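*Asks:* Heads up, there are several structures right after this.
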Structure I
Amino acid sequence: MRRRIVPSLIGAGMAGLLTFALPGSAQSHGYADSPVSRQKVCQTGAVQNCGQIVWEPESVEGIQGFPRGGPADGSICAGGVGRFSELDDPRGGAWPTTQLTAGREHTFLWRIKVRHATSDFTYYVTKDGWDPAKPLTRADLEPQPFLTVPFGGARPPATVTHTGKLPQKSGRHLILGVWTIADTNGAFYNCSDVRF
């Protein structure tokens, strides 16, 4: 009987170690709440058929390096994580939007479950004329972020806010927020559907 228990315990221990060692595992870590992100509207039930993200709105962690690296085009909103692919579904351009005023100051808010050492938060916006009925690609975004908030390796609080000026846009757009971690190769990706 001991021989059966020991291999089982070793197997369970190895599975636990792999869970902590692999990027994008289930212990991930923060999401944008203002403007509200797709994962948050799924978690609150405002949008249905969202898959696993309903239970893990903080878990959209992919590889960092955006826009040169990071998730592939068409999988940016899910951070390249297949189990959250519902976030990349444009739903015919029908995701709920947050009303924003172009050119005004906005306070961005993130809910942080695990306070990672942070390089920065960056924000991109879609170009004029982008098609909200198609999955997001790099070509849909303005090439430079409209806001970058450096953190210099500090750990953010459980609720982090920063204020910046919104771009001069009108109509429906998407804001991509990227939280880049300082001590891993991970970054958290959040797509927020907005209307200026």
Structure II
Amino acid sequence: MAFRVEIAGSLATGKTTLCQTLERQFTRVVYEELSGNPYLDKVRHDPDKYALPCQQWFVDNKVNAIRQAINDNPDGRIISDFSLLLDRVYVSHYLAHRPDWVAALYQQLEEGVRDIGQPDVILYLTCPPDEIVNRIKKRGRDFEQHLTAEFARAINAGVQTEISNIPAHTGPRIIEIDTTMMRKPGFKMPDLFA
């Protein structure tokens, strides 16, 4: 059976950077696909029309990517720079005005997790909101430039809530990493496979 690690955290906490750093330890790496979402640009201009299909596309794409990685590497080590268990935070945030859409997407996520199973480990990355905003500005993605520290605080709080709701005995092992400490002398990456 595949050993799977998912990296969770707010945007710009360093998920993709950490995934790239750990790549050599895994037989398959799955990255979040942003550019392929045909609704991403449209949702900014007409959220009532495109918010639901945008989020549905993200959920389907992520579940299918992990499913394919598991099928291709049934006994391998798989790492993803996203976490299905925490997509609920983004769904809740972006679609709070439509509880019916939130419920439908939660069900879609739950079905996906039931289908592919829970990860063995979640690397939970934390980062202060002001640093998140600085990182967003530096990486320069047009669709993120309007995001604020208040937004980052809300997403951080939602991710923390979802992490704290994962059952300690039956859920995946949680490893928390403050990404502002990763480049400091003496930082050691925890053993993912212990």
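*Asks:* To which of I, II does the computed value 1.2 (distance in nm of label points 7 Å out along Cα→Cβ at positions 86 and 126) belong?
*Replies:* Only structure II yields this read-out.
*Asks:* Looking just at mean count of other Cβ atoms within 10 Å over residues 54-61, which of the labels I, II belongs to the structure with the highest value? Mind dumping the intermediate values first?
*Replies:* Working: I: 21.6; II: 18.2.
Across I, II, mean count of other Cβ atoms within 10 Å over residues 54-61 peaks for I.
*Asks:* Something else now. A value of 1.8 was computed for distance in nm of label points 7 Å out along Cα→Cβ at positions 62 and 182; which of I, II is the source structure?
*Replies:* Numbers: I: 2.5; II: 1.8.
Among I, II, the structure yielding 1.8 for distance in nm of label points 7 Å out along Cα→Cβ at positions 62 and 182 is II.
*Asks:* For which of the structures I, II does the calculation of helix-only ellipticity at 222 nm (-39500 (n - 2.57) for each DSSP H run of 4 or more, over all residues; to 500) return -15500?
*Replies:* Values: I: -4000; II: -15500.
It traces back to II.
*Asks:* If you don't mind, another one. From which structure (I, II) was relative contact order in percent (Cα under 8 Å, 6 or more apart) calculated, if the value obtained is 30?
*Replies:* Details: I: 27; II: 30.
Structure of origin is II.
*Asks:* Kindly point out which one of I, II the value 69, 38, 30 was derived from, the read-out being Cα extents along the principal axes in Å. Don't skip to the end; give the middle numbers.
*Replies:* On the way: I: 69, 38, 30; II: 46, 39, 30.
It was calculated from structure I.
Bear in mind these aren't lab numbers, they're just calculated from the coordinates by the rules spelled out. All values reported here derive from a predicted model rather than from experimental measurement. Cβ atoms are built from the backbone, for glycine too; each structure is taken alone.
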